[in-house]
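Input: structures, listed below.
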Structure I
Amino acid sequence: MAKDMERSGPSHVAVIMDGNGRWATMRGKPRLFGHHAGARRVREIVERCPDLGVKYLTIFAFSTENWKRTQTEVAGLMSLFRRYIEREARALLENGVRVRFIGDRIRLDEKLVRMMDELELLTSGNDKVHLTVALNYGGRDEVTRAAKRLAYEIEQGRLSHKDVDAECLAGFLDTHVLPDPDLVIRTSGEARISNFLLWQSAYAEYEFVDTLWPDFTADEFAGVVGAYGKRERRFGAVRV
């Protein structure tokens with residue numbers, strides 16, 4: 001069977017982890033309670049990836065648009081990210097998980113950025129699962145930053161405009177060391193991509209599930225990943 005018609009499982013799964021706030025509100029709790037529950041779910045999903053053949057997992061943790069939320073929620077999320085790194089660093093290292101962060105770090109506080117750098121360095125030798133965390137990330141922002149870097153290289157004479165093509169531009173994206181996602185999952189019943197991996201997901205399969213993220217178990221994740229193998233991926237070709 002031709003490569004573009006194969007029905008193997010996804011190597012790279014990206015997840016829009018939506019529904020934390022609603023999950024908490026439904027229980028009469030503050031929104032941050034849901035974010036903490038969602039963070040615990042991440043660990044379970046990451047641990048399940050090797051059994052499913054998922055080599056790369058990319059999660060949408062905080063978007064460039066999330067700064068519009070209340071100051072209390074934003075501050076709470078930043079504290080949660082720091083706490084997650086502190087608590088999970090050892091387990092991630094021992095479980096063979098390599099961690100990367102994508103997104104614009106300029107608006108993040110220095111302590112968090114330092115912790116992100118340290119975790120990336122600590123896990124840089126791992127290769128069992130590649131976990132990429134999108135933090136202060138937006139697809140349009142990423143492409144804009146990539147275009148600026150590309151333009152600067154041309155301005156400095158290190159690159160010619162004749163060299164610019166899709167592959168060249170992709171080399172300036174935050175994800176330039178990663179393969180494109182095969183499958184993008186969004187939880188909570190919303191059917192939109194919310195500015196996530198716009199360039200990289202051009203040929204990805206999408207799955208929109210009704211489950212709120214804190215309730216999205218590893219077993220449900222496995223079910224969605226398994227269903228991916230039943231899809232035909234023709235990449236513009238016709239069925240023969």
Structure II
Amino acid sequence: MKKPTFRSLRTRLHQLLDTKTVTLNGVRVGTARGALPASIRKFLYRGDYEEHERDLVEKALRPGDRVLEIGCGIGLVSLVATRVCGAGNVFSYEANPMMEETIRSNYRLNGWEPNLFMKAITADGRRLRFFRQKNVLSSSLIDRDMGGEVIEVESVAINDAIAAHRPTAVVMDAEGAEEEILPVADLSGVRVLILELHPHIIGEEKVGELVKGLEERGFALRGKSHKTWYLER
């Protein structure tokens with residue numbers, strides 16, 4: 001019989017106690033029953049939800065960095081970036097309108113207010129379809145033949161967002177939309193990139209092309225954790 005791991009035991013304890021919040025990387029997020037899909041709740045209890053992004057944010061970002069976050073999810077990575085860089089220095093875009101109250105609630109738990117824009121980021125700022133999944137994790141601007149609900153969302157052109165917020169760092173989890181965003185983004189003022197890339201959506205070859213293109217633009221690979229890449233000038 002397989003022995004239970006520390007994480008599985010911790011998850012079971014949280015489930016038994018019906019824990020309403022957890023603290024990860026020094027920030028609090030809500031885990032109340034019914035507020036999140038069961039899969040995300042379990043990952044939060046286990047402690048590995050967006051673990052790679054969280055750890056790289058702590059490693060790469062500095063106090064005073066201005067962060068453009070593309071794909072906010074439940075707001076956990078955004079909160080860690082805020083703790084590192086300072087309140088008001090993180091500018092988050094999220095295409096899924098159902099996540100707004102979750103993000104704002106998690107910010108309130110930490111005594112902050114988000115700079116939150118409930119819009120997608122695209123190359124050109126067009127209105128587009130968003131494929132929303134019940135598990136939240138697989139929601140995407142790209143049709144992955146997973147069913148779910150199709151809605152229309154507004155977007156902001158990547159270079160308009162960069163001009164508005166003047167980021168020194170970009171944190172991106174765009175579920176495949178990185179393929180259109182990164183090649184056209186003006187990254188001249190950006191020092192750090194933390195990118196979750198999606199070979200299962202856009203293919204290994206395209207991921208390689210994106211990373212090579214960033215290296216040709218002056219970024220060096222500093223680390224990689226699972227599907228998350230950390231590049232810096």
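What follows draws every value from the coordinates through simple rules; no lab data is involved. Nothing here was measured: the structure is a model prediction, and the numbers come from that model. Cβ atoms are built from the backbone, for glycine too; each structure is taken alone.
Of the structures labelled I, II, one was used to calculate mean count of other Cβ atoms within 10 Å over residues 114-121, giving 15.2. Name it. Please list the in-between numbers first.
Values: I: 15.2; II: 21.0.
It must be structure I, since only it matches.
Consider the structures I, II: one of them gives 16.8 for mean count of other Cβ atoms within 10 Å over residues 74-81 as calculated from the coordinates. Say which. Can you show the working numbers first?
On the way: I: 16.8; II: 26.6.
So the calculation was done on I.
Between structures I, II, where is relative contact order in percent (Cα under 8 Å, 6 or more apart) highest?
On the way: I: 31; II: 16.
Going through I, II one by one, relative contact order in percent (Cα under 8 Å, 6 or more apart) peaks for structure I.
For the read-out helix-only ellipticity at 222 nm (-39500 (n - 2.57) for each DSSP H run of 4 or more, over all residues; to 500), a value of -13500 was computed from one structure; give its label from I, II. Please list the in-between numbers first.
Working: I: -13500; II: -9500.
So the calculation was done on I.
Upon calculation of mean count of other Cβ atoms within 10 Å over residues 66-73 from the atomic coordinates, which of the structures I, II produces 24.9?
Details: I: 11.6; II: 24.9.
Here the read-out was taken from II.
To test your reading of the models, identify which of I, II gives 23.6 for mean count of other Cβ atoms within 10 Å over residues 10-17 when calculated.
Details: I: 23.6; II: 13.9.
Source structure: I.
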